[in-house]
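Pasting the structures here.
Throughout, read-outs are computed from the coordinates displayed, never taken from laboratory work. These numbers come from a predicted model, not from an experiment. Cβ atoms are built from the backbone, for glycine too; each structure is taken alone.
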Structure P
Amino acid sequence: IMLIGEPYWRQLPATDEIAKACGVSSTTDFLTLPGLVSAFDELGYDVVEMVLADQEGWDRYEAAKWLTMRRWLEANPDDDFAAEVRAELNIAPKRHVTYAREYFGWGVFALIAR
């Protein structure tokens, strides 16, 4: 059994601009859930189990990253990466609730090769 954690589109963004607002480069960066399961099939794997994150679980996952960034900034205010981390912390919560929360899904898939 092989376990794969993979993001997917809960709903496909209508434009690449919306995809970019989600923090990715284009709509082709991920597949939809049916597309992802089909891709596993085309690669010769049976999906034998899957666990999908719900939006609340995704919220907790993302928010934990924000807290980690905040704590890191407090501990490392003079680090060379502090400005970059601060910029990400400024935008990440807004990006998540405005775009990513509605568009992204994530799952762990158990696969067995045929």
Structure Q
Amino acid sequence: PITYDLVSLLKDCYIEWPAALVEEWVLGYHKLALQSGLLGNENEQQFLRWFHRMGIQRHLKVAGIFARLYYRDGKDGYLNDIPLTMRYLRQALENDPELSELSDFVNELPCMQ
């Protein structure tokens, strides 16, 4: 998906960029993607929606990988990165009312309390 690398760079599990700057970069990428023909006529809101949905998928995957590395491999260093990953997940879900049930589920997890 066109937003996967963008999410990987701008919502990296080890660094947190200011939200306003991230949105500026995402919209700048959207503009360049339109100009280069990578996109059809998708507007900024649609592109942001794709960005947030890709973030949801990616952060769920990464949180699971970090947990697996701890439980299966005994590597506890990644546990420190789960809170930011889950915060990113929560933020992305807040931007998508269609996924309110998933948002409710995530917000009820013990680690989110």
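Quick look at the values:
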{"quantity": "Structure responsible for -21500, with helix-only ellipticity at 222 nm (-39500 (n - 2.57) for each DSSP H run of 4 or more, over all residues; to 500) calculated and labels P, Q on offer", "calculated": "Q"}
{"quantity": "Test item: relative contact order in percent (Cα under 8 Å, 6 or more apart) calculated as 26, pick one of P, Q", "calculated": "Q"}
{"quantity": "At a computed 2.2 (distance in nm of label points 7 Å out along Cα→Cβ at positions 59 and 75), which of P, Q", "calculated": "Q"}
{"quantity": "Given 0.95 for FRET efficiency 1/(1 + (r/R0)^6) of positions 43 and 99 (r between Cβ atoms, R0 = 35 Å, to 0.05), calculated: source structure among P, Q", "calculated": "Q"}
{"quantity": "When distance in nm of label points 7 Å out along Cα→Cβ at positions 3 and 27 is computed for each of P, Q, the largest belongs to", "calculated": "P"}
{"quantity": "Test item: semi-axes √(5λ) of the Cα gyration tensor in Å calculated as 31, 17, 12, pick one of P, Q", "calculated": "P"}
{"quantity": "Value 4.2, calculated as distance in nm of label points 7 Å out along Cα→Cβ at positions 51 and 83, assigned to which of P, Q", "calculated": "P"}
{"quantity": "Identity of the structure behind 33, 11, 8 (criterion: semi-axes √(5λ) of the Cα gyration tensor in Å, for residues 35-90 alone, calculated), options P, Q", "calculated": "Q"}
